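**Student:** Next come the structures, one after another.
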Structure I
Amino acid sequence: MIIESKSVSTSFHILNGDCLASQLMTTSINQNFIVCRESLIEGEVLSDNLSDFWKIRATYIANTHCCTPAEYYSQTVTEIEKVMSLPEKSEVCLWFENDLFCQTNLWFIISLLSDYPTLSIYRIFPLIKSNDDLWSGFGTATAEDLEQAFRAKVLFSPEDINLGKNLWVSYQKNDLERLMAYSRVKSNCFEYLEEICQAHAERFPTDNTPGRPERVLKEIIATKSNDFNTVFSEFCHREGIYGMGDTQIKSLFDKLM
C-alpha cells in the first residue's frame, strides 16, 4: 500500500546513518531524526535481553573500532533508545536501504518497534533509476529524490512487522534455514529479500571453504591489485548487495593479506 505523505506533527524519521540526516536537512521534511549508528552485519548479536545486547555490542565495537564502550553508549545506545519513547500514534518512517548492512539494522529496529502497536510505521525506499544504482541507496539522492521517496512511503501491516521481527530473530540466532524461509515471504515493505538473505548465507559455507566475500576479495587481489583502495572499490562494484563499508572490508582484506 503506497500512502501519499501528509504533514504530521508527530512524524519521526529513523535513519541508517548520519550522512542521510545531512541530506534530509536540505529538504522540507521535518527533522525529527533518530540515527541508527550500528553495523549489525558484523560481530556478535545474540543475547537474552536488550541490556545484555548493548553490553555485547559495546565490547565488540570497542575491540574493533576506534570507540570506547562509553562512546558507544552515548552515541549509539542513547540514540536508538529514543525508539522506545516515541509518542503513541506517531508516524514513524524507516529510511533504510536494501543491502544486507542496512537490512540487518532495519530488522533490529522493527523488532524494537513491534512492542508499540499504536505507531504507524512506514518504509521509505531509495529511488532506483537504473540497475547500476541498485545498491547505491540514498547516497546519490538529491533533495527532490528524497522528497519523492517520502511521498511514496509504504505502510507496514502487522504481518510485515511480524516478518521483520522474525527475520531479526533468525539472523540473531544465525538460523540460516529459517532466515531463507522467511526471505521468501512476499511483502511490499521489503525488496530483494531472498537475494539479500542468500548473500548472507553464502558468508558461511557448510563445506569449510571461504565465504563469498572472502572468495571475491581473493579473486580481485589475484587478478587486479592488492592496493586496498582499488580492492575496496571493485568489491563494492561487484558485491554492493552486502553494503559493507571500508572498515568491514579492511578487516577481511587484512586477514587475506
Structure II
Amino acid sequence: MVSPPETTHSDGLTVGQVATRLGVTVRALHHWDDLGLARPSLRTAAGYRLYTAGDLERLHRIVVYRELGLGLNRIHAILDDPTADVAEALHTQRAQVAERIDRLQQLGAGLDRMIEAHERGLLLTAAQQAEVFGPRWNPDWPVLARERYGDTAQWQQYAERSAARSPAEWQAVADTVAALEQAFAEAMDAGTEPGSPEANQLVERHREVFSSAYFTLSRQMQVCVGRIYETEPGFAAHYDGIRPGLATWFRRAIDAGARAHGIDPDTATWQ
C-alpha cells in the first residue's frame, strides 16, 4: 500500500479540526480510517493525519448515511462499489425507518395510556362506565380510589392492568363481579351465617376475583375493603341496593373468614 504523501498543516485539516467541523469524535475518525472507510489523503512529516477537501466530502457523506441509520459496511459499499444502487439502498433504509417510526408511535400511544391510567385509573368515559358497570356504578369511585391508593404498589398494579384492558374486557370483569355479588345476596337470603364454610368460600372467591380484576388482595387488605363496603355511603348503597343489609353481611363474612386464618379484623391493616 502506498503511504499518503507528507505535507504541512496548511494543506489539510487535522483530525481534531475535522471532528469539530463534522460533529463526530476523533475516535470515530480513527476507527473509519482503520476500516479503510475514510482514510486521510495526507500525512505530516511527523505522521499525523491530514484531511483534504475531497476527504471532507467523503466524510460528510458518511456522516449523513450514518444519521440515516446505514451500517458502516453498507456505507462502504455505497461509496466504493461502482455497481451499488444508492437509491435502492436508501429506499430500503426508508422502509426500515418507517417501521421504526410506527413502532415508536405505538410505544408513545402505550405510554400515554399508561400515564393516563396511573392518573385516572379507569380509562373509560362516564357513559362507558355506566354501560359496563350498570346504573348503580358511581363514576366518582375511580377518583376516590386514586386519592386513597394512588401512592401504593396496588394502585400501580391496577393502573397497568387498566391501561391494557379494553371496554369489552372491563365488561367481562363487571359480569364476573356482578355474578359474585348476586351469589352474596343469595347466600344471605338463604340464611348463610358468616364464618360458615359456604360464606368462607364466597369470601375466598371474592379475594380471587378482586385480585384478578384489580390488584393482589391480601386477607388483611380484604378486611379493610370490607370496612369500606359497609361504612362508605357510595359502596354501602351499592351493596344494599342489591339486597338490604348486604354490605354489613358481607363485611361480617370477610371478618369471620379472616379470623379463620388467624387474622384479627379489629387490628387488620393495609398490608
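**Student:** Quick check on the output: -22000 is helix-only ellipticity at 222 nm (-39500 (n - 2.57) for each DSSP H run of 4 or more, over all residues; to 500), derived from one of I, II. Which one produced it?
**Tutor:** Source structure: II.
**Student:** Continuing with this model, one more query. Who wins on mean projected area of the Cα convex hull in nm² among I, II, i.e. which is largest?
**Tutor:** II
**Student:** For which of I, II does relative contact order in percent (Cα under 8 Å, 6 or more apart), calculated from the coordinates, equal 12? Intermediate values should be presented prior to the final figure.
**Tutor:** Details: I: 20; II: 12.
That value comes from structure II.
**Student:** Among the shown structures I, II, from which was the value 1.4 of distance in nm of label points 7 Å out along Cα→Cβ at positions 36 and 116 calculated?
**Tutor:** The structure behind it is I.
**Student:** Who wins on FRET efficiency 1/(1 + (r/R0)^6) of positions 148 and 188 (r between Cβ atoms, R0 = 30 Å, to 0.05) among I, II, i.e. which is largest?
**Tutor:** Working: I: 0.95; II: 0.65.
Structure I comes out on top.
**Student:** Can you tell which of I, II yields 1.5 when distance in nm of label points 7 Å out along Cα→Cβ at positions 108 and 156 is derived from it?
**Tutor:** I
**Student:** Also: Work out distance in nm of label points 7 Å out along Cα→Cβ at positions 28 and 100 for each of structures I, II, then name the structure with the largest result.
**Tutor:** I
**Student:** For which of I, II does distance in nm of label points 7 Å out along Cα→Cβ at positions 20 and 228, calculated from the coordinates, equal 2.7? Don't skip to the end; give the middle numbers.
**Tutor:** On the way: I: 2.7; II: 6.3.
The read-out comes from structure I.
Each value in this text was obtained by applying a stated rule to the coordinates, not by laboratory testing. Note that the structure is a prediction, hence the values are computed from the model and not measured. Cβ atoms are built from the backbone, for glycine too; each structure is taken alone.
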